[in-house]
1. Among 1, 2, 3, considering only distance in nm of label points 7 Å out along Cα→Cβ at positions 86 and 254, which has the greatest calculated value?
2. Starting from the value 3.6: which structure in 1, 2, 3 was distance in nm of label points 7 Å out along Cα→Cβ at positions 190 and 214 calculated from?
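Nothing in this text is a laboratory measurement; each read-out follows from the coordinates by a stated rule. Please read these numbers as outputs of a predicted model, since none were measured by experiment. Cβ atoms are built from the backbone, for glycine too; each structure is taken alone.
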Structure 1
Amino acid sequence: MNTTQARNDGPPAIALQDIIAHAKEYGFVFPSSEIYDGLQAVYDYGQNGVELKNNLKTLWWKAMTQLHDNVVGIDAAIFMHPLTWKASGHVDSFNDPMIDNRDSKKRYRADQLIELKAEDYEKAGDPDRGQALRNELGRLQSADDMEGLRNLIIAEGIKDPVSGTANWTEVRQFNLMFSTQVGSVAEDASLIYLRPETAQGIFVNFLNVQKTGRMKVPFGIAQIGKAFRNEIVARQFTFRMREFEQMEMQFFVRPGTEMEWYERWRDTRMKFHQALGLPAEKLKFHIHEKLAHYANAAVDIEYEFPFGFREMEGIHSRTDFDLKSHQELSKKKQQYFDNDIDEATGKPYGNYIPYVVETSVGADRLFLATFCNAFTKETVGEGDQQKERTYLKLHPALAPVKAAVFPLVRKDGLPEKAEAIVKSLRSEFRVIYEERDAIGKRYTRQDLIGTPFCIAVDYQTLEDDTVTIRYRDTTEQIRIPISELKARIGHEVSMERILEQL
């Protein structure tokens, strides 16, 4: 969170409830089906939220496909042949360890209960005990020891936050995939799944893209799309949802070079988040101790949300697991012929199944991190005139609305002049016109949705075609010719200013 309060006051606390309330009140995120009391862990993006999220997705897409000659994009279907999920391991092992409290009837993820306990130790000044608990959790998860997880919860005195008791059931695995049926007649219908990740749509199209695009290893395939997981414990606003959006890139490399590329993409992705304006001190790497069945290396980029550091993006070295599994189950070769010369043998590398380095960021989590970071409260004024100012300090390239145009009064030709300015800018930027209330209130409304520029049209405008442009972050106002507006705003809101940092 940003603040201009004095350092000795310390940064004001930001609560997740403040974020949720602001997001709803100002058209960013609404509870889904709210008139029917909503649906847990499902959200709708409002008129401002969809613009911010689309800007983030566009920037990611440009950073992946426009800045790299060897990365292209696809858009694979949500429905896939059910054997896809057999090959990927999701049918057999896409599970979370669940535990119920018999008194509250609430269900929890056993590993998350233990993680929260470890965080409590760390907050209490005992990081060694917290790390020891995490190590034991990793050992039990690696051994698939469900009884051990329950015993650890009991030994640590972990209680249900609702009932306050430790009356726990056994721990059992719960598959997270949503299933449905495809077919016109119920008895002839086949079981299929809503995809739990977007990666497999890339893997099954590996050769289609490679051959039609004449792609040469190393190369990547990027995709943005919806995924679905039947999360039993879904919480923390848009951080963990049952329907969410992923931005993934699978980078196909020659076996033996995967760690070099893994480290390169790890650093590239961290640089991306910092270029968006997320502070370096609120970002960190978290190396996985327990690796997924397909990986030989994995690291998360975590952001410090109001509820602590949590995963925002994962970078994984997936080896050749996915392509090899699809080759075995489909009986279709997933090999690439590499005619580059191997210096060790003096011969072409020949046929092989490429290894894969994956970058996977949640669009909803990136949205939430950006929103939390932008949410700014500061004290302005002096003495008795002090007041608190709230605004969204979004990068201008990400802001839902780039500029708002206000006539000073609703008469004497000022509205018509303001509307003409809006019309001249609208083909380049999302611009809005507003004439209601005092101009100070109009400035405040735009601050609350993160509009970087407000343009005031007054009587002098009618005389010399100049306007006052107000900058959101500093509230500075300067007078410029109308003819300079497009270039000045265009420079500030250009995504290229972010991409140039990558």
Structure 2
Amino acid sequence: MQNIPEVKLGIVAVSRDCFPIALSEQRRRNIVATCGGDLYECPVTVENELDMQKAVADVKAAGCNALVVFLGNFGPETPETLIAKYFDGPCMFVAAAEGDGDLINGRGDAFCGMLNCSYNLGMRKLKDYIPEYPVGTAEDIAPMIAEFIPIARAVIGVKNLKIITFGPRPQDFFACNAPIKGLYELGVEIEENSELDLLVSFQEHANDPRIPEVCADMAEELGAAGNNYPALLPRMAQFELTLLDWIENHKGDRKYVALADKCWPAFPKEFGFEPCFVNSRLASRGIPVACEVDIYGTLSEYIGACVSADAVTLLDINNSVPASMWEKEIKGKFDYALTDTFMGFHCGNTPSCKMCADRAVKYQLIQHRLLEPAGSEPDFTRGTLEGDIAPGEITFYRLQCDSEGILRAYIAQGEVLPVATTSFGGIGVFAIHEMGRFYRHVLIQKRYPHHGAVAFGHYGKALFEVFKFLGVADIAYNQPKSLPYPTENPWR
């Protein structure tokens, strides 16, 4: 995966001066030994503010971009929290459990110290990551550190991200229109361009000498069965190079980029194809490209790519599963009610690595109806990557800035079922427990748009922590029947 951060994690131990410093240092060494060689051990143990400055300078010099602050004993409240203030990356705070010494000279009281640490972080309005139960032995803390890495990767990525857009958001898809205020609150930069800017750049890439190499790569990815329009590849390769060059020339001081473009109605006629297959190829490399200029859709995708270190996609929460299909293909075979199921769809932007083997470049049926003469063969509406999405675990989620400028998010884990959709586009039969209630009392009630990001695996735990770290107060999920939503009618 390209375009996502590589996390270099360090650990700094802290010690309150009235507790044995050796206790904190030995416990730090135990954690490093348990984690293996990938965790940088800061030699400075922090007891005061001067120690804090030395420790922060040391981990920065070592190239660390994320940090574990370890309370090996009670810890000094001011210096330990100032680490989070002066260090440039995300910080995780954990504390030592007792049990590796007596309870006279070998007691560290870190259980108590963590409370004061949290209190001081709050007073200073510092962001931090604290695990669900942040106290443990080296064997307990090592898995916590492993869980912190994808969270840190996403936070670092967002803070260094630029979203580049092309075209205004479509009028008839107004739901994709959202205030950019939330992006700046998260530290994300945005560059908005017109489709005309993109078209001029595309034309300048005509006869680019790199086009044949990209065409060959596209043909290899599709295989003979999926390459329905070989003559279309040069134009799509030209567009891919246009986007990649635009990223390099416009990322500015940012390290990472995500894109959002207006793919209809003018795009296919002027460019001569649909951009979906190219978008899918960039997404497979960690460069999501959202349809309909969905800026929070592409931001959501990017966060999922960082968390999963894998390809993601953006889909419409599109249509219900017919009762006849549920009866024949799902009932009695899978533990899902009809209202737990729906079809996730988009024209063809899902990476080929996340689709069934029969995926292929086809034409966009809806756009063909709209833009080309009735009964004609598809021409400029070709270029989608279509087929059923491969079955397996998924996380459906979204980060959104609502019309009031408030950041909200939802997360729901489920799966794509091994059920043939018998439909068009990039599409799959999705199943999420209690989806019907979630659809009504979260997606509709909180005014979410139709687009949702999809990570291919169960990443709800990490995404929840990322959204918390980013300051999102409203994080919804598909609640079980035993836990009604606030707007759910108790007499339903």
Structure 3
Amino acid sequence: MSLSEELYREFAAIVGEKNISREEYILAGNRAQTPEIPMAHKSADAILLPGSAEEVAQIVRLCNKHRIEYVGVVAGCIPTAYSTRENSIIMHFKRMNRILEINEEDRYAVIEPGVRHIQLYPEVRKRGLSYTAAAVGPGGSVLVNIACTGGDHHVQYGTSRPTRYLLGVEMVTPEGEILRTGSLQTGSGWFCPESPGPSLRSIVKGYAGNAGKLGIVTKIAVALDRCKGPAEIRTEGISPHHKVFMDSDCSRVYVFNYKDIQDVCRAMLALGEAEVCATVQKYFYLPLTLMMTDSANEFWKKWTGGYKEALSMPLVVHIAAHSLREREYEEKILFDVVRETGGERIPRELEKWWEEHMDYFMIVSRLQSVLRLGGSWLPQKAGAESVQHMCDVCESIGTYIHDFTDTGKIFDAPENYQIIPMEYSHFASNELLIMWDRTDPKAMSYVGELGAVSRATDAKRHFYSSSPGVAGKAGEATGRLYSNVHVWMGRIREAFDPFYQSGL
């Protein structure tokens, strides 16, 4: 059902005639199916570009009045960032893309939803500061990573997850009220997410973020760290054929390969106990090979020519020290730990690639290469617990995944998981990344089957590795392992969203 002319004019009066459209070619661009999203999407009736929290609040109230679904979008990188039914609109936040403040003394930045990493990161870096950035590439929304989604990233070993860096929040509730949290609510500034004002950080973010289900976040403050690297990163070439250079004697990248995940675990724990290095992680070996190549043919040549074995269990380490002496000290400990845990340094030609593509984010604008094979990909697991627990979970993958890889149901890369320790190995996240042939009509059933086996294995072994959800039987089964979190999440949403029970 399309919007009536009268209602369309009411929306236009809020955002302005130039910032609303129902043209078919505009709407089509916001429902297009992409390779990694297997389902089709309904078309929204209109797309609006609000310019402020006040405009967002007015739109929400008007949608409530007329029983219209609304979806907030920035980059559109996840399946839920689209309209799913008729009688709906999309709010796109590309106009709300201002860096409102960078406070160097108190170390925070205030931003709107449309601010991308490519905007904020260079600006704070020039000031000798940095922040935690999820591994979505430079075009990802900083606010979404920090406040609304999971947000794991590749340098959280020496720092932490974005959860810890979320400060003040301004959001529009499902009722159309503008809410400000923490110190912001009292007029004391953006510096604190907790008292003296109301704290809703665990409601807004929690571990994974509510993805807009409890309201639309319109501004946040991001905590900043001191940056250990040079103020500017030197690059050569044009993406994806580009190189990144750390012009610093304090920066070094090393990659080691292991044969046993328990040895990787011992290395992670030992390095964390010594509190050395900036990045330590066991990386995916399939995307790693894809990122190192420029075509599917080149990938297959390298994959079958030894890369699969040489990179089967890579431990990637980045040293980012404050001084040359500190770097040498960390190197000494690193090589002692690797020797004691049975790791072997990978061939120089492979390690050199990491040096030329790795900054203090991790890898810059290369993740699109994972789709080069023409298939689809999906993360499984994506939970967090102790380093030992995550390594045990990933070791258990070998008990069932070969039933899928050996039969061609998914790509034959059984160790294609990553483990990222956080806060010097006090805990860790994991993620199993699977790829499959999207031209196979049975492919999605294989993916569902793998997910069910994965969850059943975790439940049987009392593993906490799948992020709890609230939807369907899978969410209920997982939620029971997490103190019935699916029940509590449902109650929280009921309290925030007056239309939740009615199905709007």
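1. On the way: 1: 3.6; 2: 3.1; 3: 6.3.
Comparing 1, 2, 3 by distance in nm of label points 7 Å out along Cα→Cβ at positions 86 and 254, the maximum is at 3.
2. Computed on structure 1.
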